[in-house]
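Got some structures for you, see below.
Please treat every number below as a calculation from the coordinates, not as lab data. Computed from a predicted structure; not experimentally measured. Cβ atoms are built from the backbone, for glycine too; each structure is taken alone.
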Structure P
Amino acid sequence: MVKVALPDGKVLEANDGITISQLAGQIGPRLAAAALVAKINGQIVDLSQVIKDDISLQIITNKDPEGLEIMRHSCAHVMAEAICSLWPRAELVYGPSVKDGFYYDIDLDEPIRPEDFPRIEQKMAEIIKADKPFIRRELSRSEALLHVGGNKYKVDNIARAVGEVISFYSHGDGFEDLCRGPHVPSTGKIGAFKLMSVAGAYWHGDATQKMLQRVYGTCWPNQKALDDYLNMLEEAKKRDHRVIGKQLDLFSFHDEGPGFAFFHPKGMIIWNEVISFWKSMHNKYDYQEIKTPIILNEQLWHRSGHWDNYKENMYFTEVDGVKYAIKPMNCPGGCLVYKSTQHSYRDLPLRICELGLVHRHEASGVMHGLVRVRQFTQDDAHIYCLPEQIESEIIGVANLIFEMYGAFGFKDYHIELSTKPEKHIGSDEIWELATNTLRAALDHKQLKYQINEGDGAFYGPKIDFHVADAIGRTWQLGTIQLDFSMPERFELTYTDKDNTEKRPVMIHRVILGSLERFIGILIEHYGGAMPLWLSPEQVRILTISEKTNEYAINLAGMLKTAGIRHSLDNSDEKIGAKIARAHGEKLPFMLVVGPQEAQSRSVNVRFRGSKDTKTVKFDEFLAAIRQKIASRTDVLSF
């Protein structure tokens, strides 16, 4: 008999040799019907796995992120079979799941086009309806090499595989592919799917190799979830910040500086408002602002560890025969500022913030408007503190993050704790201490979070904050990283109570991340209809006829004195055209003025996105809008 510990704390006893699928049936028929894969002692395996020892067990369904990922990978295999049946000369390379879907790289001289998708999908539907079981076969490395018969792609994949056992998966009619697995029990467990696009992709990303065809698809538990996803994509197209940025004249990109954003006057208003708010909040939370150089001696980056762990993302230059690097991060400069002054334990915690301009080399194929650029401003801060201050400082950062996100209209978020990556600096003991400290701070604040194994920074574990936008997409923004290594590398010290020199703990943190990226996210979150306090133009005065031009000019002067961003449209166009243009430019308020309004010293207020109007005294409007801007309220009504 073996003992099986379940997530709810119950322990079941089962016969040796029982499969997970059989055990799921004993737990409950509904669970067995929904089961896709299982997690044994934290490792995801097929339901056909035989239980031989005492284990902890979690049954995974399509409601779990891991289950949906496995379903998508299984759908990729179904797509591969469909393509191979339609194009027998196709050679499969590999087909992983990715965010929201999957792809397969295929070597085929004949192009696969979007117009081919319906017949591929029809074949996939037939395979899924047949409900063919996924069957795993394990071979030794030498047997696997013989089995693939010299297929260069499979030989290469086997060479890269870890361990001596190589697995293959089939699902009927002779289709089989090299695969680590696991998979859903049968093709009938795959939900609703759709092929999305096809693109070129070099083998291993090497431009010297043959161009492959990469066919992308998406897969969801049911048709409603798929429809919701497709609708979200359509809405995302409407909100594309690159399109809106051009329409509203906020920013541009040019071939003379690929990956470098050019902000226009209206875009700079948003930029400056974000920075002004950022500075006021950091002043409230007792930060001190610094500024460090963009170019620093190459030796600094050897010392910080970036040379060994981040060199491929950096730019380099030479001045007077000395090698320099353009900074990809602000932390080494912050360490030099700390080191320039002697510190006592009484000085700590020391919170130092910087809006630092950084440069990182991004491949041309991954750059995407403002959200993926080569030059950006990072809203960095580094907190130097005593070990016993770590928890309270992390809680303080979390409070600052939540307050700032709320002001920008982000209410929905989730948190991830990322642990030690394969490429890292510092001992395992230091990493364990740092990770446990972050975990304790999250637990103390009673924040829900998930573990993201192996995704920490090279110098320390981190807490990442992901926010959901207006259409449900999530964006990683804030990060808190705990670092015991960099203070050691830079020999940072403080004088403790016993008069001895000790190392401070260094906390790296960003809240908005890249300001360029954050503004791109804001534009998409609001669809370009920015909150009143961020809008480049907050009010436009629209005249009905030239008879009210003098009154309109007088109102514009009062708005300017009050610091309200405004414009005056006293052109000869009809008022309907003026109103339509103002709505198209997503302006928060339009003030229509005619002879009646001029006589009564009032304005007819129109609101963005609404046909409603209201006539109020101008002084009343001015007082109300000033209050709304000061409180960052975006309710466009009176």
Structure Q
Amino acid sequence: MDKHALVCRNILEHSQITQRELAQAMEVSLGSINRMIKECTEQDLITVLPDGHYQLTLRGKEFLEQYRVDGAVIIAAGFGSRFVPLTFETPKGLLEVFGERMIERQIRQLHQAGITDITIVVGYLKEKFEYLIDKYNVKLLYNREYASKNTLATIYHARKLFEGRNMYLLASDNWMRENMYHAYECCSWYSSVFQEGDTSEWCLSYNKKGKILHVEIGGHDSWVMYGPAFFRKEWSDRFLPVLEAYYSIPGTEAFHWENVYLELVNGTAQKRLLEAGITHLKDFPDLYINRQASDQVYEFENLEELRMFDAKYQNHSDNEAMELVARTFQVPESEIQNIKCLKAGMTNKSFLFSVSGKRYICRIPGPGTQLLINRRQEAAVYEAVKCLGITEKVIYFNGDNGYKISEYYEGTRNSDAANWSDVGQCMRLLKQVHQAGLSVEHRFDIRERIEFYENLCQTHGGIPFEDYGLIKGRMTELMDVLDSMARPVALAHVDSVADNFLFLADGSLRLIDWEYAGMCDPLIDVAMCAIYSYYNEEQTDRLIELYLERKPEKDELTAVYSYVALGGFLWSLWAVYKSHIGEEFGEYTLIMYRYAKRYYQRLQQIHNDI
């Protein structure tokens, strides 16, 4: 750390500053500050005015220019799962604290320090940040890997912004009470606060000069990494090549950028890099602690912490889901406790919460689902199957928007697609539904659904499969065959994935999430269970026999195989459309498309008339 530069910066920012105030600002003794002032005067960096105050000389101003801050990068790509349901609608950095959005507060603080070159790295709900371009003249950088990798990848994608520049690195969801930014920064640092007692934060050890010597995750009565950081260009020039190397090393997908620094400063990076075939490693860069007061920097870990800090979130979060839960249970929002994000499904988002000591699940339809699913039809299905007592206990259902609140069953587990005892019970439950004589007014028409998703894909970016025309023709053949068979019709679930079968603590079985259900050939449920479970041919044949409790007839085998192919084709189109609107499901698209091809071929082998 350049103490002379720090003296010059303080004098520039506070023209009437005294020696004692300088010593306090720099956390050094009066003797030390007296010596530094003398050295700065001898180097013609500052001059003493007749009134005893100090002033920067022209040479001092020129000297300080190497420390000028060039800009800032704000990380805002993540989801913020610990803030659901608020972050289902709003990125965490755009949440308000005392009526001011956290990211806007930081942008304004940067502007006050004269820093206007600001880039926000976005990902989740990226469009929500677009207004900041016009309001603050910021730039947006999209991180396409935001959903699958951590901040190591974020900094990797933003690395060019740091090269040869003095840059702040901020998180959009931090809140700083006082402005801690400056036009000039004299060393690379990481903000730190002292935490008493046990902590799971990243704890720092440092020397008398403030240089960080060691980082340990978790500790007791420690200064911890908390808040923004600053990278001088010399620091970035030495750190970024290592970060780039880490980005390419398998197993670092979940790494924060701080993981790279931790291994550098703790001396373990060399081994990892050598194992990856990287032999050249510069000396690791120095990073200094920037100690802050306990009430200066806030990193809200969850909604409960935000509620404690800003009373607005106790009862008026302005969040649709929270308001719905409060109305449904006739309680203030403050009584909605223990909120936890559940694993997002392929269609919906859900969160777990408790009211009066009992736990519930609130389902929120995902983006664009109003176009894909008729919620009034879903409500009609729940009404139809109520008499069987096999679904989740629904507390609230809105047939207009699909919001649903249901009881959470303690001690449950999902069906295991690899456990044939589980699968057998699931097939018996499906057969019970099929044979119950229940009906609703709508059908699940696979021909209509294929045409529907095909049109969606064509109008939102096209269909990427090279042989789509050929495969579509084959699927049309299968649909014509099914129509000619005049198969029986019953109420079918259609979404018979293993995760929708719940084994309760008492051993009973429930079938949940009926949003695709409708009147259809009951064997479609067997086919859908097979493809959702990624079953091979042998497993699919075993599944058919479990459902029928006997060997299948030729027409039954034809029907199931046809639905496997058509289901794979349908859901591959569904996934293509979802990718066009920004939701990716990895290899799911390819797996489904392969089912369409493979089971058409199987049918050819056993039926010469296809």
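Annotations for the structure displayed:
- If helix-only ellipticity at 222 nm (-39500 (n - 2.57) for each DSSP H run of 4 or more, over all residues; to 500) is computed and equals -12500, the structure in P, Q: Q
- Structure (P, Q) behind the derived value 5.6 of distance in nm of label points 7 Å out along Cα→Cβ at positions 225 and 545: Q
- Among P, Q, structure where mean count of other Cβ atoms within 10 Å over residues 81-88 as derived comes to 17.2: P
- For 3.4 (distance in nm of label points 7 Å out along Cα→Cβ at positions 321 and 337, calculated) the corresponding structure among P, Q: P
- Structures compared: P, Q; top value of FRET efficiency 1/(1 + (r/R0)^6) of positions 441 and 561 (r between Cβ atoms, R0 = 25 Å, to 0.05), i.e. the largest, recorded for Q.
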